[in-house]
Structure formats: C-alpha cells, structure tokens
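Derivation of every value follows stated rules applied to the coordinates shown; laboratory data play no part. The model shown is predicted, which means the values in this text are computed figures rather than measured ones. Cβ atoms are built from the backbone, for glycine too; each structure is taken alone.
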Structure P
Amino acid sequence: MSYLRSDMWCGAFIRRHNDLGHLCVVSRRGDPIAGQVFIEVDHLNGTASLYTPASFAAREEETADRLFQRRFDHDEPQKVRERIAREVDFDPDLWVITLELRGGDLGLLVV
C-alpha cells in the first residue's frame, strides 16, 4: 500500500478547504514524504477536535486513502494542544494542520 506524499496530501487538503472559504493552515511541517498527519479542528465556539491517523488494526480493508480516527471531539483546546505536543515529542516528523470549521464535512475518511 502506498500513500500520496505527506506534503502533497496536506497541500491538497488545505487548498480544498481554503477554496471552500474555511481557514486552513499548516501549523507544523513534518517529513515531506512519510510524515504522519494530525488535523486540529477549531470549531470557533471554544472547543476543538483532533483527528489522528487510524491504526492499521482499525482498518477493515486495504486502501490507498489515508484513514483517520477522532481522538478528541469538541473538547478543550488546551487538551488538544497538549496531546499534539506529546505526539511531537514521540514523532518529530509529524504534520499538524489547523482548520477552522463550525460544522460540515472535513473531507476525511474516519473509522
């Protein structure tokens, strides 16, 4: 199974959301080829969500698409930032994308 390079996937994700009028930026650049991608969603109401790559055990079938799981859902933004900081300590090659979105489709495959 091969993924699209992380830098290209992030660029396409950001472009899609910015074209839809959502503010979406790279908060942290990781490895351009194989860095894991974390997506922090600011719901613009004082809460945040965090989407992280799904584990390979959670996958039902082999797919070339990136699969995500929701780690935090409408939680305190500080908890989300702390989790990201712990992950960066463990894996300094990861990407963090920040998206401002009140509701709607993230455009992710979530398991």
Structure Q
Amino acid sequence: MPVPTHDTLLHIAERTHWEAARDTGVSYSMSTLGRTLDEEGFIHCSSGMLQVDGVLARFYAAVPRSDLVLLVIDTSRLDAPVRYEQADDDLFPHVYGPIPVSAVIDVRSLPETR
C-alpha cells in the first residue's frame, strides 16, 4: 500500500496551548488532549476533516468546542518527519517533533458537537 502524502495536515489543539506557543513563538509541542510530544513520542494529526470528525467524536466529546482550535499545518515548513501509521482502520499522520509556529498557516474553529 503506498504511503499517502499531503501538503497540509490538521491538528486538534487545546486553544490555551496553541495560543501560548503562538504568543511566545516557541514551537508547539502538545501531542493530543492533555499529552505532550515528550509523553507520546509524536504529535497526532489528521489528513482531512473526516478523520478530524472521528477523533473529535472519540476523544474530545466532553471538551467544549470553544476550548479547541484546528491547526492547519504546512508540511513543507516542518523540520520533523511525518509518518503515516495505522490506527484502527485508517492511516493517520504523526509528526515526530515539535511544530514550528511558522508552519501553522491557518487556525480554524471546530464544528459543534452533533
């Protein structure tokens, strides 16, 4: 099976962690809800909104959407490798290092819980 590649990746971020990185200019290093890059070994990302919706439903259902943002990451601006790895029945992109603030090209609101 060929490994997919994408020009951009999506990452669900807790608003406070993203804003702290953005405001200080320090690379973003949260992996997932309440876990850091150091704890997890990589930063969880998604290839598209279908994956984002599944992750939101499965892991972020109890988190108010106003506390979250969706980071759009330009993969050409990453210093760390991106690996696509199996999780459940899908391949998810994982970034094996911090995400420079300059690699985040858009910050979006997330859809409300359905």
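Laid out as a table, the results:
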item	result
Origin of the value -8000, where helix-only ellipticity at 222 nm (-39500 (n - 2.57) for each DSSP H run of 4 or more, over all residues; to 500) was derived from one of P, Q	P
Structure responsible for 15.8, with mean count of other Cβ atoms within 10 Å over residues 9-16 calculated and labels P, Q on offer	P
Structure with the greatest value (metric distance in nm of label points 7 Å out along Cα→Cβ at positions 17 and 97, set P, Q)	Q
Which entry (P, Q) yields the derived value 2.9 for distance in nm of label points 7 Å out along Cα→Cβ at positions 25 and 65	P
